[in-house]
Structure P
Amino acid sequence: MRILMTAVALASFLPVMAQMRDNTERNLKCSEGNNEGRRPRHCEMREQTVAYSGQLNIDGRTNGGVSVKGWSRADVLVRAKVDASAESEGEARSLASQVRVDASAGRISASGPDRVEGRGWSVSYEVFVPHSANLQLTAHNGGVHVADVGGQIEFTAVNGGVHLARLSGHVQGRTQNGGLHIELTGSRWDGEGMDVTTTNGGVHVQIPASYSAHLETSTVNGGVSTQYPMTVSGKIGRQLSANLGSGGATIRLTTTNGGIKIAQI
């Protein structure tokens, strides 16, 4: 029975995988810009490949962003950008050398010296994972980007925007002080659905033509505008609830202070 259930689950996921991209391009890098008017800085990239254990927690609470990309490989590539600043370039380099990035036991996190006046460090991540990965993500003073993954995905961000592209499965999360940009793919949502919210930021969702799902949106201080053909009962104001196509899983997008824009791709 377990083999049969696994086969059924895999068969339902295959159409989704066909719409997902096999991400291999490495984009995160140390900037080449100058530091005029800022403290001396040292930046370095670190990479390591680890096994995927069925669940991956990425703790980005070190003033950096988190980007997760699905690929066709079974392992996980962790790319960490370690950025340190101090009173001199030598001190910044020394500070960066004391920052430890740990990727083991299904968890990615960073630790380092206490931050004091005139000295600071941050770590941002670019992580490549299997398409079916289950994720738990945290970011502080940085955004969250997840693309081409179809598992159980949870995220929390503070002071950063969120970009979710070509996902499936069960997605839920929230950000404070950042917008939400959602890009759907395929002909319907495969999985339990999506429930994401922001406190201070707008919501922009792009939906393919002939897409099937149940869409719910709401805002407290803002409006809802749509360029996507749909049948809605009543006037569109600050809330919208509608079946797209033949309906299906619920996609719920909410904001407190911000507008909501629905567009067709």
Structure Q
Amino acid sequence: MRHESFERWSDYVSTFHREHPGITEDILSRATSAHGLNPYQWIVAPIPLGSRTLDLACGSGPSLRQRPGEQWIGIDRSISELARSHISGTDNILQGDATALPFDDATFDGVVCSMAVMVIQPLGTALEEVYRVLRPGGMFVVTMPGRRPLRIRDVARYARLVARLRRHRLTYPNEHVLRRDRTTFESRGFEFIEDTRLRFRLTFDTPETAAGFVESLYVPGATSANVARAQRLAARWVGSDIGIPLRRITMRRGLAT
């Protein structure tokens, strides 16, 4: 089951997406920034039009659908997520692993990776693969959870949610990439262009949206009872909203070969 304890994060993530395909898309596609963008529009924005682009760990394909008719290809290891992508009308997606990409060297002008670098393991191997399949000077854009910007009410609500989940805070196996430490990327040959953060507003318009938001959180080992407690709390906020803080890093592959 989704909330049992798992020995490895990779087992947990695999089971999570098998049981809840498309849940990340369902939540994030409803969230908007002050600029009117959702997180998928935000991640693709730095990629020039006409670029041959790989969507790494693409899930159900929401980033690909921002660039219809362009040379975008997605890859994800979850069969359930791929099945959800076909239902959504996205067919140019392959099953595969981020640590062993089935593409030739320098195949792509760009790579995007939405909300996955904090859980991909081993991350170093995946970054080496991204470097390999990108042409020199190609763009690499990632989004991941942020710690800010948040409003005071957001902070209070997250504190109450994680308490219901019996956690001190939400954590991930690749915690180091959530901080402003660039070493992980620069040591693999990537040059930073931009590092920015935005708050995305998610309106709890129905109890189902509130419950889905809680269910979309990565909380390995949380019991079903604690998740239900957190969902009941979130249901009290129907008619208001919560901020989702995201960080976007835009890089390029170094020109050295």
Of structures P, Q, which gives 4.3 when distance in nm of label points 7 Å out along Cα→Cβ at positions 116 and 172 is computed from the coordinates? P
Given -9000 as the derived value for helix-only ellipticity at 222 nm (-39500 (n - 2.57) for each DSSP H run of 4 or more, over all residues; to 500), which of the supplied structures P, Q does it correspond to? Q
On distance in nm of label points 7 Å out along Cα→Cβ at positions 92 and 148, which of the structures labelled P, Q is highest? Q
Ranking P, Q by mean projected area of the Cα convex hull in nm², the structure that comes out highest: P
FRET efficiency 1/(1 + (r/R0)^6) of positions 140 and 204 (r between Cβ atoms, R0 = 25 Å, to 0.05) gets 0.15 when computed on, of labels P, Q, structure Q
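Once relative contact order in percent (Cα under 8 Å, 6 or more apart) is calculated for all of P, Q, which comes out largest? It would help to have the intermediate numbers written out before the result.
Values: P: 15; Q: 23.
If we compare relative contact order in percent (Cα under 8 Å, 6 or more apart) over P, Q, the biggest value is for Q.
Every read-out reported here was derived from the displayed coordinates using simple, explicitly stated rules and does not represent laboratory data. Here the structure is a predicted model, which is why all the values come from computation and not from measurement. Cβ atoms are built from the backbone, for glycine too; each structure is taken alone.
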